[in-house]
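Asker: Given below, in the form of structure tokens, are the structures.
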Structure I
Amino acid sequence: MSNTGHGHRSLSRSQTDGRVERRLRTQRAIVAAHTALLRGGDVRPRAAQIAEEAGVSVRTLWAAFGDMEGLLQATTDYWFEVDDELRSSIDPELSLPQRIELFCAERARRLENISPAARAAVLMEVDSPTLRESRRGHVQRVLDDVARTFDAELEAVPDRAVVFDAVVAATSWNAWSLLRDDLDRPVDAALAAMIRAVTAILGPPPG
């Protein structure tokens with residue numbers, strides 16, 4: 001009797017594990033579909049489009065995430081994970097020009113990655129606490145990265161807060177979007193403009 005009961009419990013556990021794994025696979029497929037549509041330029045895909053791209057029903061989509069905020073939370077988690085992979089620490093012992101070049105090159109890669117999501121968020125974040133929180137999270141990363149990479153230069157100037165804010169603004173998605181979307185500059189030209197701006201901000205003051 002005890003062996004039979006144990007087998008029954010093992011089977012139930014196996015079935016539960018299988019359901020959990022299927023649910024996770026479905027969620028991953030839906031998030032992948034959502035991000036693929038965003039990367040393809042559809043800044044506000046409908047649930048039916050996302051479900052079709054994922055190969056599931058709309059009912060399955062809502063069963064997996066509950067509502068749009070649930071899906072947006074999973075999608076923003078994905079963008080943060082990819083941003084983590086592109087983020088690195090820059091050796092503070094390198095020269096200022098080297099740090100500026102490395103920092104701006106990394107910013108360009110990360111901004112190109114996040115741009116599809118950022119374009120969509122501009123349209124939707126007024127109604128979405130999840131997207132507003134995501135924006136704050138990405139901004140905080142820029143603040144942390146600028147402070148860590150250029151600490152020596154920032155400590156050396158009397159108007160640290162002004163210089164700090166100027167570097168953050170020059171390397172923000174807003175500035176990148178102006179260059180890439182509004183001025184239609186290619187990545188290399190936008191990167192060159194960013195490097196020039198940060199160099200001018202952090203270089204020795206005139207006189």
Structure II
Amino acid sequence: MGADGRWLTVIGVGPGSPEYITPAARRAAAAAEVLIGGPRALNLFQDLEREKRVITGDLEGLRSFLLQIRGRPTAILVSGDPGFYSLLAWLKRQFPGEKINVIPGISSVQLAFARLGQGWEDAVFLSCHGRSLEILEPYLPRLAAGQARLAILTGGANTPAVIGKYLSDHGLAGIKLWVGIDLGGSQEQTAWLTAAELARQPLTRPGVVIAGYEPD
């Protein structure tokens with residue numbers, strides 16, 4: 001536990017490749033007694049001999065475990081950046097008033113715009129992972145008019161192909177989309193496709209779909 005009483009740290013480990021782990025993230029993981037994360041995230045720290053627990057969909061089980069070890073220096077490893085659609089918001093709800101250390105990481109959206117060679121200060125960020133595609137509906141008229149720029153996180157049932165089909169079914173079959181799969185990983189794929197073309201692609205792994213830009 002730190003001098004200020006903080007025992008819980010949330011570490012952004014980036015896209016899952018060792019080269020994108022920041023020195024600060026590695027130091028924070030090394031300082032913990034317990035590491036919690038998905039199999040891929042934990043594998044990034046296999047050289048650290050620590051107590052480790054795999055995160056599953058059982059969040060109530062995770063909460064119970066954290067209550068059992070409360071006070072021990074613990075690091076929760078999340079993909080990308082903790083401040084961008086991660087467990088951080090859930091942890092703050094479960095432990096109100098608790099001081100949580102946060103170590104930023106490189107998100108898939110950052111990598112996506114780096115691959116594009118574009119700035120992202122004017123983009124709208126949305127996640128369709130576990131959410132209804134209806135969250136896209138308010139942006140459709142502006143997309144059709146070329147007046148909106150979206151970065152869409154995909155995952156679960158809402159694969160990149162499903163995003164392409166949704167846009168196609170709503171009159172945007174010809175809109176140009178950039179799609180990135182497994183960004184920063186060994187199986188990275190990127191492509192420019194129309195929404196209709198994306199709808200036909202067998203892309204099932206999570207990725208990022210960006211709309212509102214044109215290929216250089």
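Asker: I have 3.2 for distance in nm of label points 7 Å out along Cα→Cβ at positions 20 and 148, calculated from one of the structures I, II. Which structure is it?
Answerer: The structure behind it is I.
Asker: Of structures I, II, which gives 0.35 when FRET efficiency 1/(1 + (r/R0)^6) of positions 68 and 180 (r between Cβ atoms, R0 = 35 Å, to 0.05) is computed from the coordinates?
Answerer: Working: I: 0.80; II: 0.35.
Of the options listed, only II reproduces it.
Asker: Taking helix-only ellipticity at 222 nm (-39500 (n - 2.57) for each DSSP H run of 4 or more, over all residues; to 500) from the coordinates of each of I, II, which one would give -25500?
Answerer: Source structure for this number: I.
Asker: Here's something else I'd like to know. Assign the value 18.5, calculated as Kirkwood radius over Cα pairs in Å, to the correct structure from I, II. Please list the in-between numbers first.
Answerer: Working: I: 19.7; II: 18.5.
The read-out was computed on structure II.
Asker: Let me ask something additional. Given 1.9 as the derived value for distance in nm of label points 7 Å out along Cα→Cβ at positions 52 and 76, which of the supplied structures I, II does it correspond to? Walk me through the numbers before you get to the answer.
Answerer: Numbers: I: 2.8; II: 1.9.
Going through each structure in turn, the value belongs to II.
Read-outs: derived from the displayed coordinates by stated rules, not from any lab. Note that the structure is a prediction, hence the values are computed from the model and not measured. Cβ atoms are built from the backbone, for glycine too; each structure is taken alone.
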